[in-house]
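Q: Multiple structures are listed underneath, in structure tokens.
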Structure P
Amino acid sequence: MFSVLVVNQNKSEGKAWRDQVRKNGLTVLPECGDLSEMVHFLAREKVHVVLCAANLIDDKALSVLKAATAFFPRVKLTIVGEVQKALILSRIARVTLTKSIDSAASYCAAALSDTAPAPDPNEAGEQSLRFLLSDHFLPNEDAAVLLSQSFQWVPGYAVLYVAADSYRGEVLRSLKKAVADLKLAHVLPYERGEFCLILDKSPDKEHAVALANEVRLRLFRETNAMFSIGISRMRIKAGELPICRREAARACKATHIFGHNSVIHIDYLDASDIEYAYPKHKERRLIEATMDGDTETALQMLDEIFEVFKARKDLKQGLVNKMILGVIVSLNIAATSKAQNFEKIDLDSLALSKLMAVKSVDEAHAYLKKGIEDFAGEMEAITDVSRDALFYRLKGVKGADRPVSISGLAQSLDTTAGFINAAIRRNEGGDIFSYFNCEL
């Protein structure tokens, strides 16, 4: 999704700008108050457009803006307001001037539409659907916007998963005709010889099985393939398509129990859905973020994992605790990659005796949240030691009193411009472009 960064020292005006941009359907990054903070965002986040208040532009801003636009050439920079330094800005490429946030917000949509050639609508819809069926990290609202690019989506859908052992072309042609004749929403080749069909219009279990049987008979009539068909439960939220895909794929492959050439509903296997609803990919991201010291992302993943636990009122507390134990074990395994520091880490908050005493899902959430905060904090502290050591090397480079190539410096130090920028922010404030007399 395209994202916009607003740079404004005036907090109330900055909030009004962000609200205006959101009304245009764009993602807005958190509050940003100055150019050095802007550089930090550019180095750490996906930023497509920057809207910068004109009163931040002075003579000192020239080198930062010029270096930033050159180092991040895809970022589109717009100065909003009465610009006193138009002559200065004229020396910077890729900068747009506008007097009002209304025209700037409109510009954002136009600027973002220029970032890539307009794709074929059918191809764009298929790409969106393929992405939504995979394990993704989008909030449900953004998933609904993407899903509407594939078909006129309304809540209530299920997924048929067809796995054929051969005759892939024949199977796809037959499924496309089935979609048209049966008025199903969409068919998408997913893996080699495997296909996803979307059933919309809130299909209940009986209707979904009946449609799947019609697809089965059509495949027998029109192809020579051997196949099986799995059916998911019905879901309401757009962001739950991966759950449906996992359910239907699992049912489809239960041929040892139900036989080949069968129509298998996930309920034939188990009435429980925690196995398929549990976002394992978000657990992996939680662990990665914790090891990076990225507490914010780790806790966001934790919250989304616990939404699954809280939705299952009948899930016994002992099972929840065992799943949390799995997260703790995975964290400890990941931590062995930092073996030289691992013995120094204080993990008392993740003591198993405390986990065994947990009596509710909310207590379990609080236990794991505290443990992740401590763990991520320890990882960040280890990284900060590296940043401090790096900063003392940077002071020597700066003292050489000659232009510095940011790309060359990062390469020579075996790191990135973003990591160097973080070291400067931590030890002195400011940003990499204002700290050095930059060459790119």
Structure Q
Amino acid sequence: MSDWQQRTRESIKFTSPDGNTFEAQWRSNTTTQEKNLGIYNYPKVQGSVVQDLGLKSARYPMIVYFDGPNNDIESQKFMIALRQTGPWTVIHPVLGEKILQPISFSPDINPIGSGNITAITTEWIEPISDAVITSIQELEARIREQQQALNQQSANQYDETVSQDEAGETLAIAEETNNVLTAWDETMDSLAQLGSDVYNQVISVKRGMQSAILDPVIDVIALTGQFQGLLELPGLVAQDFEARFNIYLEMANRIIGNTESDRTDSVQKNRIATNEVVLSSIISTMGTLAITSEYQTRPQAVQATEDILNIFSNITNALDNAQSDYADNTIDNQYFSQSQTFSEAALLMGYIIAYIQRITLDLRIEKRFILEKNRAPIEITITEYGDLGENDSNLDLFISSNGLKGNDILLIPAGREVVVYV
């Protein structure tokens, strides 16, 4: 019978999408795997109910080494091959054959310290098989459908949660709506103004909301639809994910702050429920940001996924904290966080992740290297990208992705690490 030493291969082998093969040395690597969990907390119940939603894709950060007299040539060929689109076949020394998608790579070019070896730091992710991946168009359609399902459940939940038996309860809804409009003006108005057609619709929605909250009994179903429109519209203006997301994150943080209070009466419950409608609308709009954004690189798309999951987690935690404040109330006077919307929101997150992972296969990967001499950004751009791009788009990408300012735009000193996308 063989032991672990006999079962461990001497090297790691790579086959690119175009069929190029490479053999390198390998010492060790971690394999990061994370569970998708739905966590539910209930008043007066110790502990949490945990729903196992399966595993996320495994990540494989690893350093590979090319050695020998031609290590520089072979490592360069390997990095050129990493520009190819699609997953690689990797024969891992311990894990055997794996189908992995490269995310980023960074060579350590050190001819003085280790001239006989070139080390390349890489990161890979294990994609889902094409057999179980739906098309981009199908995933986009599912996201749209799930947004509608979430919005509908949000309206139903709001209608069942709030009470308007007393004037103070109705007043709380009106006042909190005005607070939301103020937060919107201070965070999202500038984004909405970038599109004149969108901004005209925003003005119409805001007028409708201000009229609705003057009624003796507010139509909360209609008000929910207005909240959803108010949050959705700015997301339609631009295609840059990060800029739009940061504005939505600022808005979410403002609304999360509005859920904090020492009061646990029906008036405050109406206020929290109103804010929850807004936060659910922000979660829903993450689907719009995901499918309307233009991703240029794989790391950018991966970061978008992490940002969307983080905002969902932050909103859920904030609403759960508000729920815990009501734990000592009688059951009919308690507030229940996302009682009808959590499963719909979690499913939307799943579709968003699947969508971004699907389009990631066609994006460029990250290459980092340290400059051995002073080099001009325009020269690096032409060398790495082949040309400056249409309207100097490749040069603009290099300048923005490296955060170049001042004299660095003309000349970058030796020793600086830069990043390009290939």
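Each value in this text was obtained by applying a stated rule to the coordinates, not by laboratory testing. From a predicted model like this one, the values you see are computed outputs, not experimental measurements. Cβ atoms are built from the backbone, for glycine too; each structure is taken alone.
Q: I have 53, 23, 17 for semi-axes √(5λ) of the Cα gyration tensor in Å, for residues 35-242 alone, calculated from one of the structures P, Q. Which structure is it? Please report the intermediate quantities before stating the final value.
A: Details: P: 51, 16, 14; Q: 53, 23, 17.
Only structure Q yields this read-out.
Q: One of P, Q was used to compute mean count of other Cβ atoms within 10 Å over residues 75-82, and the answer was 20.8. Which one was it? Intermediate values should be presented prior to the final figure.
A: Numbers: P: 20.8; Q: 18.2.
Among P, Q, the structure yielding 20.8 for mean count of other Cβ atoms within 10 Å over residues 75-82 is P.
Q: Can you rank P, Q by relative contact order in percent (Cα under 8 Å, 6 or more apart) and just name the one with the largest value?
A: Details: P: 12; Q: 16.
Ranking P, Q on relative contact order in percent (Cα under 8 Å, 6 or more apart), first place is Q.
Q: Still on this structure, I have one more. Work out which structure the value 1.00 belongs to, where FRET efficiency 1/(1 + (r/R0)^6) of positions 323 and 355 (r between Cβ atoms, R0 = 25 Å, to 0.05) was derived from one of P, Q. All intermediate terms of the calculation are to be shown ahead of the outcome.
A: Values: P: 1.00; Q: 0.25.
Here the read-out was taken from P.
Q: Okay, next question. Of the structures P, Q, report the one carrying the highest value of FRET efficiency 1/(1 + (r/R0)^6) of positions 363 and 395 (r between Cβ atoms, R0 = 41 Å, to 0.05).
A: Values: P: 0.30; Q: 1.00.
Comparing P, Q, the top value of FRET efficiency 1/(1 + (r/R0)^6) of positions 363 and 395 (r between Cβ atoms, R0 = 41 Å, to 0.05) belongs to Q.
Q: Suppose P(r) over Cα pairs in 20 Å bins from 0, in percent works out to 22, 45, 27, 6, 0; of P, Q, which structure was it derived from?
A: It must be structure Q, since only it matches.
Q: A further question follows. On FRET efficiency 1/(1 + (r/R0)^6) of positions 187 and 403 (r between Cβ atoms, R0 = 25 Å, to 0.05), which of the structures labelled P, Q is highest? List each step's numbers first, then the result.
A: On the way: P: 0.00; Q: 0.50.
Answer by largest value of FRET efficiency 1/(1 + (r/R0)^6) of positions 187 and 403 (r between Cβ atoms, R0 = 25 Å, to 0.05): Q.
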